[in-house]
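Novice: Next come the structures, one after another.
Derivation of every value follows stated rules applied to the coordinates shown; laboratory data play no part. For clarity, every value in this text was computed on a predicted model and none was experimentally measured. Cβ atoms are built from the backbone, for glycine too; each structure is taken alone.
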Structure P
């Protein structure tokens with residue numbers, strides 16, 4: 001009787017996402033749980049608001065946890081940073097092997113792109129929230145929401161991830177020359193998650209929520 005040869009599979013790389021804000025950590029914790037990514041870890045930076053210090057925190061977490069790849073997720077509005085500050089710190093982050101993932105003004109821009117694009121530059125976070133509420137009436141741009149009524153928030157929008165990527169690309173092309181930097185680079189993080197963790201493993205119920 002012939003024995004079946006087992007293919008040698010390299011172990012998946014371990015990946016860490018550090019959320020500068022608790023909202024970001026909670027959102028990507030939902031991504032990790034709902035998509036069943038066993039080699040993805042998500043942590044909150046604990047309230048630090050200085051971007052350079054956050055880069056150092058993420059770097060230490062990468063080393064102490066022996067992660068292959070680490071991403072620091074932050075928003076311009078929460079850290080009160082500008083484009084020049086981020087551009088100055090990108091080389092420092094690269095040196096410390098920390099990938100930066102930002103949104104300008106905030107993570108709610110990424111949520112919005114799941115439902116629609118933008119015709120012009122968006123700088124007002126409140127207007128973004130109001131647009132999202134038209135799609136998800138109980139939505140609130142708070143960490144408490146993601147822990148309570150919005151515990152299934154990612155399940156509600158995950159079926160539109162491809163729309164979000166497409167809308168984010170179009171928006172960046174339109175505003176990068178004005179801002180001097182892409183407004184949002186969640187696309188790169190999304191691709192890194194797929195590369196390191198594989199395609200999301202949703203149940204049928206999860207696929208149909210929000211459709």
Structure Q
């Protein structure tokens with residue numbers, strides 16, 4: 001098994017930590033929500049009053065912390081109740097993150113978000129352990145229905161890799177994303193570390209506004 005599709009991929013450096021200060025405080029919502037060749041991974045109603053867009057890397061520890069510790073309370077309070085739409089966009093900081101993003105996309109439909117969450121939950125097992133991460137990634141992918149054939153096919157999908165790479169470039173060039181995770185809430189960048197309290201402070205006034 002080999003990460004054939006990402007073997008030669010190189011990304012400009014970006015900091016795998018909470019993004020603050022360098023990028024614009026606000027971006028155009030129309031531009032942010034403009035459709036691209038890569039369909040958005042989204043949950044929550046399209047007509048929600050508030051939309052959160054997250055740019056994240058699968059190898060980013062801060063992104064994993066958000067996924068495992070912060071996201072579920074926000075989901076229960078705001079997304080499941082129809083108040084907020086959440087969009088997850090890949091911003092891979094390295095080749096391995098790109099490969100894992102590809103696997104999540106290849107899972108398809110209702111398996112995408114659960115697989116993203118599982119990869120984050122087990123990040124320490126595959127992202128920072130000794131030896132090749134591929135067997136560990138395959139073990140996780142099998143739980144989402146992957147076979148050896150579909151696993152290898154996904155990782156050699158050059159079109160998907162190009163789409164994810166283009167999304168990362170657009171986020172950096174157009175919206176000033178320079179670290180992960182970066183959150184935009186109705187176009188405004190979250191300026192604090194992504195805690196439940198930080199989201200409450202921004203979301204509550206937006207939802208209360210007439």
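Novice: helix-only ellipticity at 222 nm (-39500 (n - 2.57) for each DSSP H run of 4 or more, over all residues; to 500) was computed and gave -11500; which structure, P, Q, did it come from?
Specialist: Structure of origin is Q.
Novice: I've got another one for you. Quick check on the output: 14.1 is mean projected area of the Cα convex hull in nm², derived from one of P, Q. Which one produced it?
Specialist: That value comes from structure P.
Novice: Here's a follow-up. So if we calculate FRET efficiency 1/(1 + (r/R0)^6) of positions 109 and 173 (r between Cβ atoms, R0 = 30 Å, to 0.05) for every structure here (P, Q), which label has the highest result?
Specialist: With respect to FRET efficiency 1/(1 + (r/R0)^6) of positions 109 and 173 (r between Cβ atoms, R0 = 30 Å, to 0.05), the highest-scoring structure among P, Q is P.
Novice: Given 39 as the derived value for relative contact order in percent (Cα under 8 Å, 6 or more apart), which of the supplied structures P, Q does it correspond to? Spell out each step's value before the answer.
Specialist: Working: P: 24; Q: 39.
Traced to structure Q.
Novice: For distance in nm of label points 7 Å out along Cα→Cβ at positions 125 and 157, find whichever of P, Q sits highest and give me its label.
Specialist: Greatest value across P, Q: structure Q.
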